[in-house]
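What follows is calculated from the coordinates using simple rules that are stated; it is not laboratory data. Nothing here was measured: the structure is a model prediction, and the numbers come from that model. Cβ atoms are built from the backbone, for glycine too; each structure is taken alone.
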Structure P
Amino acid sequence: MSDANNLVAATRTEFGKGAARRARRDGLVPAVLYGHGTDPRHLTVSALEFAAILRAHGTNAVLTLDIDGSEQIALTKSVVVHPIRKYIEHADLLVVQKGEKVVIDVHVTLAGEAGSGTLVSQDSTVVSVEADALNIPEEIVVSIENAEMGTQIHAGDLELPAGATLQSDPEMLIVNITEAPSAKALEEDLDDTAEAPAEAAGEASSEE
């Protein structure tokens, strides 16, 4: 595990919205650590250091927590981000052990350019996989380079990292490549969209 994932955590003794606001004001993120039948532990971690780990390793980051001098490995289970100011409001962390497998959602990223005259639709952006808790893939990359019209990629077609097994439905559609609409078709769609509100407005006026 990378030293970049080491994170000092302190036990929280104050709770509630007021305490959480004070923690965030001091540059800390309130967090709860739970799992393996243990009682939930209320912690705080450095907001800057935690955010740096998430940027580098994604939302499935595995952490080595130093909790009051005791080491604990944990998986970032969920992160709540303020919708406007974008700071981390809260995090849920899951206790994991070496050699343990976990089921987690992993992002699917498309690479390359499909063939000329095609339209690429990504129907699913994540798939569920089971993997070693200390070797969770940050993403699964799918090449669509020069893919032709009619190409479909399903979850079962994905090349998973060694040791990972698919948990999602193998028939779940990930990518669908179709014929790109012509400029004329796009213009007609725009005209239809513009006419619909005008017709609705006219109907409303006649009803009044």
Structure Q
Amino acid sequence: MAQTRGNLFILSAPSGAGKSSLINALLKNHADMKVSVSHTTRAPRPGEENGVHYHFASTDEFKALIAKDDFFEWAQVFDNYYGTSKQAIESQLDAGIDVFLDIDWQGAQQVRKIMPSVQTIFILPPSKEELEQRLNNRGQDSAEVIASRMAQAQSETSHYSEYDFVIVNDDFETALADIKIIVMAQRLTLKAQEDRHQVLLNSLLK
């Protein structure tokens, strides 16, 4: 069986919709799936490790990387910068690994221009009330920050129609199953199966 290039996926959502939890659950026990570790200028949250959750950088360091064209995509969100390394993405895809980008709609627009084949998924919360409750339950942000994120959620959600798939994260296990279906469908496309089973197809068509 031939090595098949991995698929690139984008997952976007308003803060608090459960996107990070879904990604973590999806990648558990799957060596052929990886989440891209982005660069960011925001401060680490409790429990976050440099190089594991993010590559934390100063604003000057980040801008220097932009100048060197080192990012596959980058965006400014809530006064902080986020970006994805070109080299890291391409090397993982070439190794047959499905890569997931945890980025916002601004980054998604940039990636689509470079790689139109990317599959994009937007995660919605079941309601505004539930979204606010989830943000409060984190216990990490001040009331002012939560209010700002709630105000931003409507703006972010207005871009849902730019995505290939939309999932409402009401029941966690159902939302997780929906993402898995999308991933498996991409692995079974005509192009992927031709690449993976070329020897078999040649023998069957002789």
Given a value of -13500 for helix-only ellipticity at 222 nm (-39500 (n - 2.57) for each DSSP H run of 4 or more, over all residues; to 500), calculated from one of P, Q, which structure does it belong to?
Q
Which structure, out of P, Q, was Rg and Dmax of the Cα atoms in Å derived from, given a value of 18.2, 68?
Q
When relative contact order in percent (Cα under 8 Å, 6 or more apart) is calculated for structures P, Q, the one with the largest value is Q
Of the structures labelled P, Q, which one yields 1.8 when distance in nm of label points 7 Å out along Cα→Cβ at positions 119 and 151 is computed from its coordinates?
P
Calculated from one of P, Q, FRET efficiency 1/(1 + (r/R0)^6) of positions 31 and 175 (r between Cβ atoms, R0 = 30 Å, to 0.05) reads 0.25, and the structure in question is P
Top of P, Q by mean projected area of the Cα convex hull in nm², for residues 95-166 alone, largest first:
Q
